[in-house]
Structure I
Amino acid sequence: MFDVAPSDEPAVWAPFGPRLAAATVTLLSSAGLHVEGEQDAFDLERERVEPTWGDPSFRVIPRTHGLLAMSHLHVNNADILTDNEVALPVRALDGLVADGIVGASSDRHVSVMGYQGDLRGWRDTTAPAIVEVLRAQGTDGVVLAPV
């Protein structure tokens, strides 16, 4: 069964500081996306051998990117590969920026493999590393695009 990493700390909730119209927003997709030919795919071979394991790494996807590929054994890739907006709605976010609803779309977005059996590595390593990326680029808020 899944090895859930319990926490002794309560959930962290923080008020959203800036007005949305002045905020920089980053998308976080759980589709296991990577830029074809530029980034490594997520590790599906290990997942095939260990079906309850999910690759805990992440990929930083530039706002303007090349062809996206997908590494995910638990999702039908066809729709997402036909239209990346299903899993990484950059054009939709850019539309909100153009309409003045959101201040800016960040230069880099993030993709992870949403299927995770053991959350300890995610909590201790992956999440803090993603937070560093977000802070370094001045992200004010994150929109989760789950698949």
Structure II
Amino acid sequence: MLAGLGLSSLGDIALLGEGELAFGAGLVSFLAAHCCYIAAFLARRGGGVRRRPGVAGLYALAWVVLSAVLLPRTGRLRVPVLIYGTALMGMATAALETGSPVVAAGGAAFVVSDSMLALGAFDVTSLPAGEALVMLTYAAAQAFIALGMAGTNG
């Protein structure tokens, strides 16, 4: 968990930069963070996917739709974006699998945050106050994950 939070912080710093290199560095940092989260979540399996298969199905559907929308616009970042999207949905599914509603909410909030970020970054759409919404859902995601994994309200 601590490694995931630290790698997320590195990703945050990278995304303060402009351009493809900064975006790619942020992507790699968050990819590594999601891998850490997946490992932590799978160590705490609680049967959440079995109890909520529809939610897991929604993550699969979101991956297909986002990939179809984003990949034609990603250029040289096509493969990294595809890999990252797969890890993101895997992390959200693993969060669901913990059986903790708080951790699962964190995984879902991460999907929302990163989906909004990607749709804006690749000029698909722009939401009013989009950056604020991305940060709000991202902060909520990290807080829910940390609190849920610490056993608080989990």
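Please state which of the structures I, II yields -5500 when helix-only ellipticity at 222 nm (-39500 (n - 2.57) for each DSSP H run of 4 or more, over all residues; to 500) is computed from it.
I
Of structures I, II, which gives 39, 29, 29 when Cα extents along the principal axes in Å is computed from the coordinates?
II
Using the calculated result 2.9 for distance in nm of label points 7 Å out along Cα→Cβ at positions 103 and 135, pick out the matching structure from I, II.
Comparing all candidates, it corresponds to II.
Determine which structure produced the value 43 for relative contact order in percent (Cα under 8 Å, 6 or more apart), calculated from the coordinates; the candidates are I, II.
It traces back to I.
Comparing structures I, II by distance in nm of label points 7 Å out along Cα→Cβ at positions 79 and 111, which one has the largest value?
Structure II comes out on top.
Between I, II, which one scores greatest on distance in nm of label points 7 Å out along Cα→Cβ at positions 15 and 31?
Largest one: structure I.
Just so you know, all these numbers are worked out from the coordinates, no wet-lab data involved. Everything numeric in this text was worked out from a predicted model, so none of it was measured. Cβ atoms are built from the backbone, for glycine too; each structure is taken alone.
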